[in-house]
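Asker: Structures are listed in the sections that come next.
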Structure P
């Protein structure tokens, strides 16, 4: 799935839909923060493996990138969703903004590698994985600098895997569901035929 030429300029509808998706995920993050914390006992045997749940936080960057298909869209999705979560009382405080920018930047890099012309499942997964890599680097430096190499390796692998699977495949499936409803008819993604 590709477009002949990527367009850098954003239409008003691009901004509105990107903002709506990001705001919705910012609200979802409040619930997901609680779910993530409640899962602590499940991962007591291997604390860094809890990052397998990380992908939900990475979803908006990948999804907004897939919908809007403009340079900066994935970054916008990651940053705005984080800003909304901060405004709604994120337990991570203002650091969520930094994290959201890094995660959105990682997702953006995945689409940039495809020169903003390839919008298929493998690139969604790549974008999710790169968002996860950015998240892992941020978190290991900010929150887990005093842990050992074993922790870092497991945490990074789990975050990247969650990015590829939960954010990448999850965003792709959400996109397909939105396309099926017809709400994305004004977007290239909404005009494409789903893969068989």
Structure Q
């Protein structure tokens, strides 16, 4: 039940990305609704994730049982979590260790591109960016996010866990806790590859290349 509930609470994340990149309601309305969904998501998703942090494995999303406990220092405070076993605890340590070591690059590629995307998308839709149009801004956003999440998903395994066992994250942990970090990494690989391909195809076609 907790896994199904977590998936349901995770759904606003892809919905927001769909609103931002496809603008089904028009650019202004779609961006506005996406921002509202994004701003309110933490109000219900975080309490759900924290309330089950002792019972669910942060890596796989399954039952943690009597697995190891640990704390993660994140932007919203230090929070307790659990893994279902030593192997998943190690994978989490590698993931968070890599993300922490490359925090500035990840924040620039994901949060920075999002912050830039919203006003630029509105300007482009109104013709305020010269030759750049809304689809161009969308695909610049896609490319920046794709490179960031693909790098994380493909490189995190090379990180060595902190010798002192300290875990830090440049992003709030509750989002990945909803479905499990392993699922999020697979989504990063699949969606990241798709977005990067779409962005490259868009700009090749924009340049008049076959």
Structure R
């Protein structure tokens, strides 16, 4: 049986390109597609997949949100993140959130297929770009890499300009809890305002 794949990306052209690539291989099949996080979570709840190929930057629930929820409802789910953001910026946080692999969208087709096959078998895939990150000392980490999984999730939403109430609603948290996490983010990253936080995210290619 071919490995069943769920493609999650808000860009139709990206999903179509991946689907065409995957269709060339008999051991892989695209079983479903989702254009946003809510649709992805609904499909993951309802359908069995061997691997989810997931983008990070999406409207509403982003890829980090989807991974967190997926690992709560189906801890065994294999996830490959395929992102336009540099792996050196996101990889540590992505693996901490439960991903099995991370690739940039500019990866060669052969490498994408190799990564899908490895992740579908439950193995971890590290590109050459991200493999060295596993060897980093804590002092080598960038400020956003010191955040906890939940703090990083909220950091991305704050950097995207979302308010505390909107973030609380999206993550099913109280406004007070989100505010506490925001304060921790600001303290850990030595930032004073949301404007500084957004500037940091843009400067480090996180949004």
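Asker: Out of P, Q, R, choose the structure whose coordinates give FRET efficiency 1/(1 + (r/R0)^6) of positions 94 and 126 (r between Cβ atoms, R0 = 35 Å, to 0.05) equal to 1.00 when calculated. Each step should come with its number before you reach the end.
Answerer: Working: P: 0.75; Q: 0.20; R: 1.00.
It traces back to R.
Asker: Given structures P, Q, R, which gives the highest value for mean count of other Cβ atoms within 10 Å over residues 62-69?
Answerer: Once mean count of other Cβ atoms within 10 Å over residues 62-69 is tallied for P, Q, R, the winner is P.
Throughout, read-outs are computed from the coordinates displayed, never taken from laboratory work. The model shown is predicted, which means the values in this text are computed figures rather than measured ones. Cβ atoms are built from the backbone, for glycine too; each structure is taken alone.
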